[in-house]
Structures are given as structure tokens and as C-alpha cells.
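**Q** What follows are several structures.
Please treat every number below as a calculation from the coordinates, not as lab data. The shown structure was predicted, so the numbers you read here are calculated from the model rather than taken from an experiment. Cβ atoms are built from the backbone, for glycine too; each structure is taken alone.
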Structure 1
Amino acid sequence: MADRIFLSSPHMSEEGYEQQYVQEAFDTNWIAPLGTNVNEFEKELAEKVGTKAAAALSSGTAAIHLALKAAEVGEGDIVFCSTLTFSATANPIIYQNATPVFIDCDEKTWNMDPIALEEAFEKYPEVKAVIVVHLYGLSADMDKIMEICKKYNVTVIEDAAESLGGYYKGQHTGTFGDYGIYSFNGNKIITTSGGGMLVSNNEEEIARARFWATQSRDQARHYQHSELGFNYRMSNVVAGIGRGQLKVLDKRVQKKKYIYEYYKKELGHLEGLSFMPVNDWDQPNYWLSSLTLSGAVKPIDIFNALEAENIESRPIWKPMHMQPFFEEFDFIGEGVSEKLFEKGVCLPSDTKMTEYDLTKVTTIVKELW
């Protein structure tokens, strides 16, 4: 059988940048949760996206958790959260014993619907934080969302796990709210195998996040802890991979965009097939090229046809308010996210894909029509 074509797999630089930084960690014997690579990765990423500070952590989930803690979200507090997302966005709300209220997306952005958000504020005016997701590298309509959130004086956390390298009106996603988070999981546009970053222009809060992430160890000769701590700091080895990957981020975005445009050119004419919306103010990173179907061909037909040829594809995220664990919590919206889940397909968007691979995928899909 032919080599598998993946949805989105790790792609180390051809230049070997990652090995250089990892070798440094080995050469200095600094195989630890802190070190030069960690410090420099924080600086380099903050500089790349344009924030004042960043904390390198063990995962994007940890970054969301510490952002909620910094926002003083606690037991009984309400947190608004995009429903069309991966569960890692919502799980940290439960870690803090808070209550999620899930907000629908709109068809224009596939992200948080400002109208549904306004409606949610009217129903729950005492909200502690809002978690906005930039799905598949597409940016939410941040001007409208920030305007609403500022009116209610609420903390905004941007889950930019999928959108590193993407822009909204020329500004990096993840830098509009009080806190932004990025993920370097193995399937993301750049990876450290696992890991995440919390960014903010509030340097004091980032310093607090680093403190909590290092088991809240007080400055004392002995081990002393005055606050609850977490083992959330990034490894010096992992950060070395991240530093190397950051050097090829722009190249990876270019390839993701090429893949999306190739699919759109080859498949965009098919009856009942629509690609994810790219607005004129949005410069996505095109993490996953996604589409919806409204005709005779169903998502399962594409999944099965591609899988038969050892090609990975995936449904659109199942909304959080439809998940068994979260279905007891309130949902505000018209059900757009449910329709996207039912009709959506994520096509393979691996940056190692060749022209042959792209032709193979599009040929298989076209044959269904």
C-alpha cells in the first residue's frame, strides 16, 4: 500500500534548525524544564506575534488553564466559550470549577457569532471571561467581539491554537484579547511534539503564569509554596525544536495556503461543495482546508473513499454543546455549528504533500460526482 497521506503531521525544517538547538541542549547537558532554549523561544515567539511577553508551557491546554486562573475564574463563575472547537478549549473551565456557556458560530466566519455573544451577555451579565477560538486558522471577527466584551468589561482569552501565523486586519491572531494561547501539538502548523505558549501584553501576569507553571515555588532556600502550583513548564529540549520550527513558520503558512487554493481550484466547481469562508479582513494560516457539502455526496462518502486509498481526512469538530460531557451546559445560538459538523469535511493539509498527493486526493473526490 502507498505511504499514508496525513491530515497534518509534523514537518521538521529541511535546514535542520531544530537539531542545532536541541544539540545545544545536549552539549550543555541542560535537559531540564528550563534553560536557554525556553527563554529564547519565549522571546522569539513574542517578538514574532507582537506581544510584550510569553510563557512557554507544556501544552496549549495548560496555557488556557493559566489564562483562566490569571483572570481569577473560580468556582461558580461563568465563562463563555466557542462551541465549535476541540475539547481542550473548554476543559480548563472545568479545571477551575467554573461553568461554561457555549456560544454558536456564524456562517460568515465559522467562529464565534457576535450576535449570539451579545445575546449571551444579556442572559448572563455576570461573566468572568470569554474564550474565542480561531478555527482552522480562520480568524474570528475580533473588532465586533472585542467591542462587545469591552462594553461588559470582561477578560478575553484567544484560543489561537490552530491559527499561529494568521492575521486579522494585519494583526496576529492571539494578540487582541487579554491573553492569547498557541499550541505546538504534533498536528499544528509548527510543532514541538507537544507544548504551548501563553502570550499577553501584561508582563506581570505572564510572570505570575510562569510562577504557577513551576509548581508555585516561592523564592526561598528551602522548598516553600504559598499557592497551588502546576507542573506546566516547557522542556529545554522541546523549546529547541520550537525555536527551529519558528524559523519556517512563514514557509509553512505559504504551503498551507497553496494546498487550500489548489483544492479550491480543482474542487470549487463541484455542485453542493463550499469551502471555508476567507473574509477580506482575514489572512488565515489555512491550517486545515475544510469544506461543507449540501448535495447528493455526503461527508462519509469522502471519508470512506479517501480512507480506502490510505488518505486521512476528518469531520469538522463536533460542537462542545453536543458532547456527552458538556451537554448539560447552556448553549446560545441558532445551531450553525451543528450544521457545519454534519456537513463538514477537513481535507488532508499536510505541508509535506506533493503535487502527486494533491492530484490523487482531488481525483478521488471528483470521482464521487
Structure 2
Amino acid sequence: MTQAVLRPHVEQSDVDELAALAAQDDRPRPPSWRLSPWAVVLYLMGGRLADGTEISPKYVGSRRLIEVAVATLATDRALLLLGVPGTAKTWVSEHLAAAISGDSTLLVQGTAGTAEESIRYGWNYARLIAEGPSERALVASPVLHAMEDGKLARIEELTRMPADVQDALITILSEKTLPIPELGTEVQARKGFNVIATANDRDKGINELSSALRRRFNTVVLPLPDSAEEEVEIVARRVGQLGATLELPEPDAGLAEIRRVVSVFRELRSGRTEDGRTALKSPSGTLSTAEAISVVTGGLALAAHFGDGVLRPHDVAAGILGAVVRDPSSDRVVWTEYLETVVRERDGWADFYRACREITG
């Protein structure tokens, strides 16, 4: 018996929406695109089709940013999604690839140990020794596959890669060609090929992009949510999706706690209370929307398995503490001061204060 997949690729989980869009999309499509740019934006931002089919929003934020990103991919320029951690860069990248190419799996994960072969190609060394350089011995990278198939390649955390590995992209992006000198040949990209990369400037171990490489990208900066309600909507929707997969309680039952988690994160992130009256110290972490989603999902698991199935303050307290206190020496002071000066005095937050004090010690 085949086990259910924990996290299907979005082209699998959203197959009905993508099929409905393709069936009703009569606008011009760039070469090799599954949908028109208009339909790709509709897929990400959500809306209603002429036959009444509802397309769920994948990204909550500026429509214009998504339009710029999609328009970039219809040109010969690569796309760089830039932003602090937790601004949905990977999420947007994955859905763009699914809508445009029908394949979000051509992925290179950037790390300090990522080798140039991940961008270009490698070798099956058993065949290489037995036969010498040959097409059968060559191991194509996801980027090379995307070039051959006219699809989008995704590169996550581009600035975590060493500079010399990053620069392997220059020829690919400028010439749309990948030389293979060992075989005396080259791979020329088919129409539809492009690259979506993500990067942030908050993490340690960043390798700045060279000016030569940066010029080959159009950069779209994805911001943190503008309003608390927008962020609550994002967290509630994503937690609902995760909860359905993990068979956890519906997040609507704990919407008040979701709002509370978002309020705490936004206040500590901005260094000021929502009413603007009290200045706060900010912790060393980013306290992103993605971390809020993690805190609430963890709280729902606690409520489901060790509580009554309803998200309550003591279910999210430990998760918030873990997200805020990254540096025990400085962040604990920031958190304790926030609890005593803001949470303790806030109407309706007494249960939350007690739960946090209990877990903080």
C-alpha cells in the first residue's frame, strides 16, 4: 500500500486549479509556457474564473510585485526574489515554476558546500573510468535539464553558495549556453528556459553576488506583510493547509491565538507596540511570518495530542519563547522586559502572560 505523500509538489496538489486555468486561458503564452502571464498571476493571487471556479490565493501581498516577477520570466532576464527570511520567496518560486513549466522540481539548494557540478554537470565516475568522457557518463544538473527541456530552474539561497559556484551561472544566463569541453560540445537552452533564484541579506555566511552576475537578474524584493490582518490571513491559511495534511484541528478554533502570536512578532520585530506608545527592544531573530506559522502549527499539534483540540495560550508559549530567544544572554532580557511592560498590562492577555511566565521561568 502506497503511503500518502507528506508534502506533494504544488503542481500535484494544485492540479485541478492549474487544469481549470489552462482550459479557460485564451491569452498569448510565451514559448513553452503552460499558462499565459495573466493566468500565472491569477494562479498566485487568487480569483474567480468565468465558469465560477475559485482559484485560491498563494501569495498575499502586492499584485504588482508578482506581475513584475512574471513579466521578468517572459524576457531573457533571470529573476532574483530577495527579502528577509520568511517572506515567501521559496513559496512564490515554487508556484511560479509549477504554473509556468508544470514542474517545480528542477531545484538547486544553495549551501556553503554546494559544488559547481550542481549548476553545470558532473560525472558518473564508474562510467567515466570505464568509457572515458561520454554522454552516458555525464550527470546533468537541474539547470542543465531545464535548459534542455525549456523549463524554469530554481536556485534556493543563492548567496549561500561560494562565489566561484555562483559565477558558473554567468555564461548560462548571458549566452543561454552551457559548454561541455570534455565532449567538445555545448547545450543550448530551449525557449522557455529561465532561472528563479532566492536570496536574503539577514543570514550569516552570505556571499555577495558579483556585479557581473547581479546584472543578469531582475530583482524583486518581497516585503513583510503590511498589516497585522494581512499577516494573520497568511498564517491562518498556511496553518490550515499544513493542519489538513497533518490531520490537526482547524485553525479557526484558535484564530484569537493566531492574532496574538502575530501581534507579538510584529511588535518585537518593529521595536514598538501596535499603538505606537511604547518603544521596545528587538531580539536578534527575524520573527518572520514563516516562524509564526511554525509556532502556531506546533501549538496545534500540542492542542491535538495533549489538550482538548483547541489552541490555547499555553500551546503557543513555548514556541514563541523558542522563536524569540535565539541568543540566551540578550534575547531573554528582551523577552522578559516585553512580558512585564506590555503583556502583563494588556487587557485580556492574563492567561497568555501566565503561560509565558511559566515556560520562561
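**Q** When you work out Kirkwood radius over Cα pairs in Å, for residues 190-229 alone for each of the structures 1, 2, which one comes out largest?
**A** Answer by largest value of Kirkwood radius over Cα pairs in Å, for residues 190-229 alone: 2.
**Q** If you work out relative contact order in percent (Cα under 8 Å, 6 or more apart) for 1, 2, which one comes out largest?
**A** Looking at the calculated values, the largest one is 1.
**Q** One of 1, 2 was used to calculate FRET efficiency 1/(1 + (r/R0)^6) of positions 46 and 294 (r between Cβ atoms, R0 = 30 Å, to 0.05), giving 0.80; which?
**A** This figure was derived from 2.
**Q** Output the label of whichever structure in 1, 2 has the greatest value of distance in nm of label points 7 Å out along Cα→Cβ at positions 174 and 238.
**A** 2
**Q** Could you tell me which structure in 1, 2 was used to calculate FRET efficiency 1/(1 + (r/R0)^6) of positions 206 and 326 (r between Cβ atoms, R0 = 30 Å, to 0.05) as 0.55?
**A** 1
**Q** Can you spot which of 1, 2 the value 5, 24, 32, 25, 11, 2, 0, 0 was calculated from, given it is P(r) over Cα pairs in 10 Å bins from 0, in percent?
**A** Matching structure: 1.
**Q** Now a separate question. Out of 1, 2, which one gives 1.00 for FRET efficiency 1/(1 + (r/R0)^6) of positions 86 and 182 (r between Cβ atoms, R0 = 35 Å, to 0.05) as computed from the coordinates?
**A** Value 1.00 for FRET efficiency 1/(1 + (r/R0)^6) of positions 86 and 182 (r between Cβ atoms, R0 = 35 Å, to 0.05) corresponds to 1 out of 1, 2.
**Q** Of the structures labelled 1, 2, one was used to calculate FRET efficiency 1/(1 + (r/R0)^6) of positions 198 and 302 (r between Cβ atoms, R0 = 41 Å, to 0.05), giving 0.65. Name it.
**A** 1
**Q** When you work out distance in nm of label points 7 Å out along Cα→Cβ at positions 118 and 286 for each of the structures 1, 2, which one comes out largest?
**A** 1
**Q** Okay, next question. Determine which structure produced the value -13500 for helix-only ellipticity at 222 nm (-39500 (n - 2.57) for each DSSP H run of 4 or more, over all residues; to 500), calculated from the coordinates; the candidates are 1, 2.
**A** Traced to structure 2.
**Q** Now for a different question. Taking mean count of other Cβ atoms within 10 Å over residues 278-285 for each of 1, 2, which is largest?
**A** Structure 1 comes out on top.
**Q** Here distance in nm of label points 7 Å out along Cα→Cβ at positions 38 and 318 has been calculated and equals 5.2, so which of 1, 2 was it run on?
**A** Only structure 2 yields this read-out.
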